[in-house]
Structures are given as C-alpha cells and as structure tokens.
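Below: a set of structures, written as structure tokens.
Every read-out reported here was derived from the displayed coordinates using simple, explicitly stated rules and does not represent laboratory data. Predicted model, so just to flag it, every value in this text is computed and none were measured. Cβ atoms are built from the backbone, for glycine too; each structure is taken alone.
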Structure I
Amino acid sequence: MPRCVAFLRGINLGKRRLPMTELKRHFEALGFGEVATFIASGNVVFATPARDVAKLESRIEAHLAKALGYSVDTFVRRADEVAAVLASVPFPDGVPEDGGIYVSFLKQPLPAAAARGLLACSRPTDRFALVGRELYWRRVGGMADADIWTSPAVRALKLPTMTMRNLTSLQKLAAKFGMT
C-alpha cells in the first residue's frame, strides 16, 4: 500500500501539546495502516490506497478538529513527492555553513503574482525558491534571528497557510521510512 506523510501545522506549539502516541491513534482511527510519527513536530507517516491528496487533507483535518477541539492545518505528500522535494536542488550553492534550508508545504502552488512578489523579497541572508507546492527558504544565520517573515514586503503578500520543516529533518524522515 502506498505511503504518505502528513505534515501538521502547529500541532505541538504553545498549549497544544499532543503526545505522539495519541496522534498515532487518531490516524489509526481513520483507517490508515503502518502509522508512525517522526519527531514530536507533527510528522505522521501512514499507508493508504487513497490517491486524492486534497481529500486526505480534508478528512484528516475534520477528524483532528473534532477529536482535539481545534483546527490543525494538514499538508499531505505521497512518498514519491517527499523524494522529489529532497531531489530538488533549488540552491546550487547548498546549505550555508551558518544557516539552513527549510521547506514549507503549501496546499496549492502560489499564484504567479505572489510567487513573483516573494522571490523579489530575497536578500543575501534569505533566498526563496518555489517548486510546485513547496517553498524553499535558504537562510544564512540563525532561524530565530530571521526577520524576513515579518517584513512589510512579505506580510503584504498575504501568503497562504503553510507548514515549514528543516531540510535535514526531512532527509532523516525519508531515510528512516525508505522514501529516498
């Protein structure tokens, strides 16, 4: 049965602390097989014959909202899509020594105007690339020191909801679950 990964937004932030064993049970209750969580930041690997990612996202979001009492934005990628994210090389100069590359998962590709606007916000410490439904961010310096997301130019774009993962974490997830 094909495998997927659900990347959940904000599942373990603030007062929303959900044990991964409980999160696993919620996915099993949905009828998914081979359910496993990866680090406590809302990454759930599961098997399903379903192919419609948008329907999977809606189904998971509805179940979690009912069970948890709050909405959880969900971004599903099939195993081959996770492998494609990792195979993409949007920054030929690679990961900066004193920084990182982060991948944000979107429900849909950014509209052309928003994509152009975001790419225009790039600067030496913060560069962006868009590939399909993924937004890649190459950050020089600490992530906590980044002010790009609160800059007036980026805020004016009114970007859609997304969830971000460190490229290194994605590589470890893919290696652990055979998605490379």
Structure II
Amino acid sequence: MNFKVIIMDEIKRIDRTLIANGRVIDYYQDTMQMPDGSTVKWDLIDHVGAAAVVAVREDGKILMVRQYRNPLERQTLEIPAGKLDSKDEDPRNAAERELAEETGYICDNIEYLTTIYTTVAFCNEKIGLFLAKGLKDRHPQHLDDDEYIDLEAYTLDEVRQMIYDGKIQDAKTVIGILLYASKYHL
C-alpha cells in the first residue's frame, strides 16, 4: 500500500470569505492551497463554543432535557447544554449557567470531564463537558424565548440503555454519559 504523507505546513489558507452570519454560527468558504499547488474550496462553520453538563442528583438520577431539534425534525433527549456567551467565556461558567437555566438546579461541585470537537471536517464547535454533583433545586427553569424544554431524570442504567438502543444519539450526551459511567461506575 502507498500512503500519501501530507505535512500540514504544505496546506495553507489563502483566502476566507464570509458567506453568512447566523445567530449561532457563521459560515465561511476558505480557499486552500494544496501541497501540489492546486487550490480548493473548503467550507467552515465557525461556532462560538459550548458547554454541557452531566448533572447527577443525590438519588443518583441524571437530569436530562427533552427538546425539539430542528435539523432532526424531532425531539431529542440530551444533557443540559448551551453555547458560550463569547469565545472568551470559561466553559465551566457556561455549564453552571445552562444547568440553572435549563433545569432550575445549581450545584455544589462541578468537575471537568473533557473537551470535544463535534464535527471536525467542517465545523470548529468545541464543547466542554462537565459533571455536576451536590445539586440543589433553587428556582424554576429560566429558558430562552425560543426554548421549550421538558426536564426528566433517569438512572444511569436507563440512560445507558437508551444510548445502546439508539434512542439517544446526541454526541455530547453519549460522550458525557459514557465518560461519567466509566469514571464513576466501573
């Protein structure tokens, strides 16, 4: 087998054109020069970043949010999450804010789990994943005007089974839950 080794310094962006600004993302088209001198167009979705939280109550149940997702044209079951207010915002702060807004809970302890990039082929969305414990129900949900979220709670076994059955397909949720399970429930 012959493998083509590409040195990243041999690929360079020679132009970036803003195609559209969105509320959550910006869409760019990059003109890239390849190692052989040719140029190609690559799409880039620029995202401010996000944070998500696996929130575990004292009874061991995990808080989940059910909401409509337009790209899928259906409701999904996910861990609480939301975009950063700016690229400079600490994802830990965003995770705590989203926990409070989407569930009404605050936490005594929030722990970093990992950072993921959701779709590296064309998008730079980066999500910080956190674990929240010591939950306290402090207030009702404080949802954005366009958010309609139902709060639900499940055992770890129930959530894992929904992942294995393909009922939960959201990447940040799958990764967050399975990281929590592997780290705390061997």
Kindly point out which one of I, II the value 2.6 was derived from, the read-out being distance in nm of label points 7 Å out along Cα→Cβ at positions 94 and 110. I
State the single structure among I, II that was used to calculate helix-only ellipticity at 222 nm (-39500 (n - 2.57) for each DSSP H run of 4 or more, over all residues; to 500), giving -6000. II
Of the structures labelled I, II, which one yields 24, 44, 28, 4 when P(r) over Cα pairs in 10 Å bins from 0, in percent, for residues 86-125 alone is computed from its coordinates? II
A value of 4.3 was derived for distance in nm of label points 7 Å out along Cα→Cβ at positions 30 and 158; which structure in I, II was it taken from? II
Can you spot which of I, II the value 60, 44, 31 was calculated from, given it is Cα extents along the principal axes in Å? II
